[in-house]
Structure P
Amino acid sequence: MTLTVTQKSGHSIALVQSDTLLLTDVQSALDLIATIHYESQCERIALNKEAISEDFFQLSTRLAGDILQKFVTYGIKFAIIGDFSHYTSKALKDFIYESNRGRCIFFASSEEDALDKLSK
């Protein structure tokens, strides 16, 4: 896991890059939140999609809702960076669309897109 802290519009944003899975269940989400907050004091986190279990993107598993609820509960703005175009599920596409309309959880196509969304 590589952690880089970036400043944008007066906000500290933690950019996390990992080749290994970091989010696989609710406990791993809590561990990530605690680790990032301890190491960087950031309350805005961007994570690459490859560090998230594929079960997360199958909404029937309820993993996405359970994990993202932890970020919202602890006041963490969270962006997932990646290419989501290969997912064919209408429910997932709707979920991504609605999340991006909100203020806490974002799905971004690039690091710059994630930084823009998290800095607002």
Structure Q
Amino acid sequence: MMDALTGTLAVLGALLVVLAGVGVLRFRDLYSRMHAATKATTLGFALVALAAALAVDAGRGKILLATVFIFVTGPASAHFIGRAAYRAEGIDVRLDGPDDLGDLLDGAAGSPGE
């Protein structure tokens, strides 16, 4: 029973990682690609890590630490990539709603940090 659960979690996690890769290749703009690269990959890695934690007796702490590291660094790196792309010249940003980041960056343009 435990082997079936472990195998199912590993396969589902691997499928999510593969779908994230397909999304990165197929989506048109940077923000959609970034979303696919972080959301599905993070969840896929979590499922694979859970399967690994169930499958092994020793090393569960390392697996948990790696999972926490991925959960922290994946979305944070996507945020920084998105913000850098927003600031970069030549990248088309189409927003349907208000541009809060643009207002924030316009207010910070005169600050000594830039």
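Computed from the coordinates by the stated procedures, all read-outs in this text should not be read as laboratory data. These numbers come from a predicted model, not from an experiment. Cβ atoms are built from the backbone, for glycine too; each structure is taken alone.
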At a computed -0.58 (log10 I(q)/I(0) by the Debye sum over Cα atoms at q = 0.12 Å⁻¹), which of P, Q = Q
inquiry  = One of P, Q was used to compute distance in nm of label points 7 Å out along Cα→Cβ at positions 41 and 105, and the result was 2.2. Which label is that?
reply    = Q
request  = Assign the value -12000, calculated as helix-only ellipticity at 222 nm (-39500 (n - 2.57) for each DSSP H run of 4 or more, over all residues; to 500), to the correct structure from P, Q.
outcome  = P
query = Of structures P, Q, which gives 2.7 when distance in nm of label points 7 Å out along Cα→Cβ at positions 17 and 33 is computed from the coordinates?
reply = P
